[in-house]
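Multiple structures follow.
What follows draws every value from the coordinates through simple rules; no lab data is involved. Only a predicted model underlies this, so the values are computations on that prediction, with no experimental measurement involved. Cβ atoms are built from the backbone, for glycine too; each structure is taken alone.
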Structure I
Amino acid sequence: MATTSPVKEQAKEVTYFQLNNEINRPVNNQIPLHKDREAVKAYFIEHVNPNTVPFDSIDQKIDYLIEHDFIEEGFIGKYSRTFITDLIEGLYNQKFRFRSFMSAYKFYTQYALKTNDGNRFLERFEDRIAFNALYLANGDEALATNIAEEIINQRYQPATPTFLNAGRKRRGELVSCFLIQTTDDMNSIGRAINSALQLSRIGGGVGVNLTNLRAAGDPIKKIENASSGVLPVMKLLEDSFSYSNQLGQRNGAGAVYLNIFHPDIMSFLSTKKENADEKVRVKTLSLGVVVPDKFYDLAARNEEMYLFSPYDVERIYGEPFAYIDITKEYDNMVANPEIKKTKVKARDLENEISKLQQESGYPYVLNVDTANKANPVYGTITMSNLCSEVLQVQEPSLIKDNQEYETLGTDISCNLGSTNVVNLMKTPDFEKSVDAMVRALTYVTDQSNIEAVPSVKNGNDKYHTIGLGAMGLHTFFALNQMHYGSPESIEFTDAYFMLLNYYTLKASNKLAAERKQVFHNFEKSDYAKGTYFDYYTNAEHTFDSEKVAAIFADQGIHIPTVADWEALKKDVQEQGLYHQYRMAVAPTGSISYVNETSASIHPITRLVEERQEKLTGKTYYPAPYLSNETMPYYTSAYDMDMRKVIDIYAAAQKHVDQGMSLTLFMRSDIPEGIYEWKDGKTTKQTTRDLNILRHYAHKKGIKSIYYVRTFTDDAEEIGSNACESCTI
């Protein structure tokens with residue numbers, strides 16, 4: 001029978017942390033990787049097994065979890081108990097084993113269901129997978145089986161909020177983060193503050209667009225110099241996230257975005273400086289800068305640039321500042337005497353951004369024109385999220401004085417999941433795998449009901465957006481003896497994300513046909529027009545690398561032909577797509593440890609990663625599948641030309657309809673000559689290198705840049721506090 005009384009303290013000494021720590025003590029100049037495997041065994045023997053509540057049967061476990069309000073009865077009742085028992089027993093019979101201490105530790109510390117006192121475990125890894133599959137399949141036995149197979153084989157991993165909360169009775173939301181925007185009036189600002197409080201309360205990271213707010217010194221009701229600008233709103237938002245701290249478990253997390261042509265841009269950036277006045281300094285709020293093409297042009301030519309009053313621009317153009325194509329209208333706005341403007345040197349502003357990135361890791365950068373040029377759907381992208389990979393159109397709301405909506409706009413919830421490149425490349429059926437992933441993500445979107453923020457609910461209901469991404473790319477390269485950023489690695493990345501694009505389109509088209517429903521404004525999209533498919537129907541996909549071609553051929557993975565794309569185009573034009581967006585590459589955090597693979601699609605940072613855990617001290621995580629064969633291909637990101645990282649992301653970005661969390665990794669002592677301007681001059685200053693890299697990324701079609709992480713002389717990392725609220 002089950003019991004929740006805590007077990008007595010084990011008499012034997014805890015050894016798993018000691019064994020794990022021995023990884024960091026080379027023996028005969030060799031990393032003792034076997035010590036990590038010993039740590040896994042010791043962790044289960046000493047901690048997991050004795051602290052797991054025993055049950056006589058699967059039925060007894062389920063009854064107990066329902067009776068004591070640990071899992072919901074509703075989703076369980078959609079299946080026969082025989083099916084549930086068979087599913088869970090089937091997962092047990094696969095004999096899954098964690099290969100590293102960190103992966104097991106992360107799962108049982110962060111994800112496994114525990115007794116109310118937190119002392120004992122109520123779930124195995126297989127149980128959490130089963131409850132995810134049963135919940136996300138919504139009564140469809142075949143789909144539940146498929147989803148369970150994808151997760152247990154670690155081909156697919158739901159985002160942390162989904163994997164953690166699916167099926168639980170007492171849970172948070174299943175989505176990762178949210179995006180909201182403000183318009184230039186007090187009602188909208190008040191609504192944004194309330195929305196930030198509500199969304200933070202339910203566990204989501206929140207991005208807020210401040211671009212539309214009038215600048216400091218702009219008039220209010222024709223009274224000059226009355227506006228205080230965006231800084232006071234930033235402080236209000238930071239205090240809101242701190243106050244609404246998810247039952248005291250952790251502070252809320254937020255990011256604010258501002259267009260680089262906004263007059264408050266310099267003061268906006270200064271709020272993150274270490275020596276900023278405490279009255280304006282923001283300590284926990286993340287900063288993002290929205291950058292049109294025109295800025296890159298002005299900076300490259302070392303010209304002066306004008307910053308424009310959002311109040312005047314909206315008054316003259318009749319729409320909020322964030323929705324103006326500044327690159328197109330720049331000269332007209334400069335020439336318009338009715339628009340108040342200030343002048344700065346573009347290079348000076350560019351250098352301020354680089355200095356701040358070197359000092360703090362901020363700001364994120366959204367190349368907004370690049371994002372909108374590649375945007376296949378109707379509408380305008382104006383901002384991004386806390387991790388800079390979610391790029392979707394939004395429509396502004398109009399708020400009445402009584403805080404009701406005169407016009408209900410559309411804001412965004414982020415529903416994310418990730419493929420594991422290493423394991424998905426081994427799938428017996430690529431299309432079947434991706435279809436199961438899309439359907440799992442779709443159920444989360446269909447069930448998301450954020451009533452506290454009607455604009456988010458409206459956007460979700462209209463657009464059914466999901467974001468399937470990837471992790472483990474560097475691990476795949478190492479296992480296949482490819483150097484990160486080499487021509488063959490770029491070619492593989494291009495083909496892999498092309499496949500994800502093709503099969504997510506097929507899955508979305510199937511759902512549209514089954515449900516006889518398409519996303520809002522589908523008829524205005526490039527999908528409906530057919531022009532979206534031109535890139536894929538102009539020529540057959542070919543490989544330059546025999547090695548890369550062989551990888552796909554040996555796994556029996558079909559590369560879509562022009563005829564395949566033409567057939568898909570026909571189906572989409574006739575039946576539509578259910579999802580407005582389908583793909584986004586997030587900065588996978590703890591979930592990549594559970595999957596025992598490298599995070600996201602960026603390079604590893606160390607062969608043996610050191611982590612400082614709050615309660616247990618240091619733990620060590622060797623690069624996945626580290627061996628004498630893979631070690632030469634595991635170059636640290638800090639020892640790599642960042643242009644190679646940008647090249648990899650650019651290859652993927654061609655096929656990803658949203659964005660990717662591209663992190664740049666820098667050393668404080670970059671050698672002279674790594675990066676050069678066209679004039680051939682270079683210095684050791686990281687700021688100059690960052691300027692060059694941002695221009696390079698822009699030219700390569702990168703939509704956004706996330707953190708800049710700097711490795712200092714004293715072995716510390718600046719900007720390494722990756723967002724825990726919306727990582728997956």
Structure II
Amino acid sequence: MSGTFKGRIGRTVYESRPHWPEQPRPRDGAPNVLVMLFDDVGFAHFGCYGSDIETPNIDRLAAGGLRFTNFHTTALCSPTRAALLTGRNHHSVGMRGLANWNTGFPNCTGGVARSAGTLAEALRAVGYSTFAVGKWHLTPMEETSAAGPFDQWPLARGFDRYYGFLQGETDQFSPELYCDNRPIDPPKRPEEGYHLSEDLIDQAMAMIRSQKSAIPEKPFFTYLTFGACHAPHQAPQPYLDKYKGRYDAGWDVVRQQWYEKQKRLGIIAQDTELAPRNPGVEPWDKLPDHQKKLACRLQEAFAAFLDHTDAQIGRLLSFLEEIGEMDNTLILLMSDNGASQEGGPIGVIDTFKYFNGVPEDMNEILARMNEIGGPKSNSNYPWGWAQVGNTPGKRYKQNTHGGGVRDPLVVHWPKGISDKGGIRSQFHHVTDITPTVLDIVGADMPERVNGVAQMPVHGVSLAYAFPPEAKAEKSRKPSQYFEMFGHRGIWSDGWKAVTFHTQIGKPFDQDQWELYHLDQDFSECRDLAKEQPEKLRELVELWWAEAGRYGVLPLDDRRLELWRPSPRAFTPRNRSRYVLYPPVAHMTGEVSPSLGGRSFTATAEIDRQSDKTQGAIFALGSAHNGIAFYVLGDRLVFDYNLFTKHCKAISDVPLPVGRSTVSVALEKLEGDKGRATISIDGKACGSVEIPRILRMISSTGMDAGRDAGSAVSDDYKSPFDFEGRILKLVFEMPERGKREQAEAQKTEAKVAMARQ
């Protein structure tokens with residue numbers, strides 16, 4: 001018997017003494033923990049941080065708790081999530097950049113190091129139920145197929161249950177969803193009123209309800225991470241209607257209004273300067289009318305998205321009140337980085353046109369203006385509105401200036417916070433969230449997790465700042481470095497040195513460092529580098545010391561080059577031949593056959609029981625753009641959806657009943673044109689000319705034997721399951737030449753960057 005048995009075993013039960021090991025329990029009165037994480041929401045976007053966007057439920061949490069105004073993140077999604085859940089710096093745990101990347105160095109592996117246990121693992125060890133709901137983006141993307149491996153999925157990192165999406169973004173009306181370790185269909189269709197934010201709240205409440213019904217004494221940890229407000233910005237129509245005309249005054253006027261409101265709220269000091277426009281942001285009055293109209297509509301969609309998400313938070317708060325858990329639930333609500341710059345200077349209505357180098361026609365944009373924010377849109381707003389979201393700071397997500405790393409943090413805990421509505425200005429960082437929760441719960445990060453020795457926790461608890469008398473207390477954070485894509489920064493004792501890395505490949509020692517006294521210069525407007533060179537030198541030296549300590553090196557400013565299959569074994573994207581046996585689980589874009597920008601042949605052995613047997617053989621993409629191969633009635637059809645312009649090859653003969661072999665051969669021609677030819681039992685029976693073959697077809701993955709997302713073709717409605725049998729589906733594609741391979745990697749990298 002193991003050494004943990006402390007009873008006595010004799011020859012019979014009457015000569016023996018039983019022993020029951022003590023079950024792990026949190027301390028008496030330990031609170032539930034609810035972490036709510038927004039995506040791409042800037043410092044000023046919540047109403048209680050200065051905006052005019054209606055966020056009454058978030059504002060209610062702030063009024064009953066605390067707002068931190070000097071809270072910081074890593075400037076990017078995957079790294080912030082890794083730091084939040086582990087309490088360690090992102091480079092140290094292997095998440096320098098996106099989960100999509102593995103550079104072969106310890107600081108960028110695409111997954112979280114096993115030596116960095118998660119908050120969920122620590123809390124479960126002391127008796128908490130642990131739930132993850134929403135965006136994950138901490139699994140190497142090539143490991144997101146139904147074959148795994150699953151060791152970096154939520155259930156293997158301390159969570160009892162998971163419901164959400166694994167990628168950096170998803171369509172809010174037709175998401176790529178996973179429940180625990182398997183892909184699933186959304187519970188409803190968009191036409192039935194489905195929206196992901198509502199679904200995530202439904203699932204979170206269901207998990208909490210079941211747990212509290214079964215073992216009410218057991219506290220829960222719920223990690224709730226919204227798709228909001230990452231592009232595509234999508235919301236139900238009533239919310240879109242609500243904001244029509246709200247931003248017609250333009251980003252210069254609105255930014256000034258938010259800045260003035262921040263001063264009235266006490267979020268920023270009265271003498272805080274409003275940073276000048278970021279490079280590339282034009283004065284609103286100089287924009288042509290059509291560009292103003294587009295920019296306003298894109299901002300309206302963002303605002304509607306955030307407002308709608310706030311309403312869902314209100315549902316969750318009401319539920320916690322109804323079951324009597326609100327008073328003893330520690331809520332931490334924040335964003336993962338500043339507002340996004342991926343919309344470019346004028347914004348985009350269809351992001352995949354940008355990725356494929358297809359210019360958006362302004363007449364077409366104006367004709368589709370009413371689609372923005374709805375199920376048929378895939379939009380992102382322009383730089384000008386992003387900077388408004390980061391008021392009063394400069395730059396954006398990806399950057400280490402304030403606009404990229406300074407974010408809102410609302411803390412609400414009725415039983416533990418008496419200074420309701422208080423504002424705290426102590427410097428803190430996302431690595432401090434895990435230590436804070438463990439401090440309040442009365443638990444420690446285990447020395448070993450699943451047999452692996454653990455690295456020290458890098459963050460510090462910010463719970464000391466909760467009492468009213470702590471308002472003026474100095475930050476207990478000694479220093480904090482920043483690095484993202486070669487942009488660097490270091491904070492220490494109220495001072496910050498920061499540099500903007502202007503060009504990929506430029507020697508890092510040529511970067512121009514800036515110096516700000518943040519305690520007196522909130523928005524980083526007064527560069528003191530020339531006035532105090534010794535202070536700057538001290539901070540830069542500290543940055544290099546911290547870089548060595550936390551595994552930041554080697555510095556790496558690459559982006560596009562990193563979007564390629566790693567040389568690790570079982571990487572699906574390395575193949576030129578795929579054999580599928582439908583029906584198979586949904587495949588994300590990173591693990592499905594790579595069909596963009598190249599010739600390929602897809603061949604299926606099918607069995608039709610009658611002349612009415614129909615359905616999808618495979619579909620890749622969405623209603624925005626994609627490709628689909630299917631049987632409609634008694635005809636074989638291939639549809640190349642080129643941004644809702646459908647290029648279809650339809651068989652000129654009926655498809656026989658019984659077994660047959662069907663195929664589509666897509667040939668990439670010069671000038672990105674193409675031709676698709678369909679065949680039945682080896683005989684060509686239809687073709688179509690395609691004006692442009694897309695290098696990157698869609699961010700949505702592939703279904704075989706069905707089209708489960710938003711339907712690629714306008715000939716049918718999803719899921720359009722194949723009613724017969726598909727015995728085998730084979731994709732074959734020639735090896736790409738060096739030039740084609742380079743183009744494909746660059747295009748896919750742009751998509752990865754936009755999906756952060």
Q. Thinking of I, II, which structure, once helix-only ellipticity at 222 nm (-39500 (n - 2.57) for each DSSP H run of 4 or more, over all residues; to 500) is computed, gives back -12000?
A. I
Q.
Looking just at mean count of other Cβ atoms within 10 Å over residues 381-388, which of the labels I, II belongs to the structure with the highest value?
A. I
Q) With distance in nm of label points 7 Å out along Cα→Cβ at positions 253 and 373 derived from the coordinates and found to be 3.1, which of I, II does the value describe? A) I
Q: Please state which of the structures I, II yields 3.0 when distance in nm of label points 7 Å out along Cα→Cβ at positions 101 and 277 is computed from it.
A: II
Q: Identify the structure, out of I, II, from whose coordinates mean count of other Cβ atoms within 10 Å over residues 189-196 was calculated to give 16.1.
A: II
**Q.** Value 26.9, 93, calculated as Rg and Dmax of the Cα atoms in Å, assigned to which of I, II
**A.** II
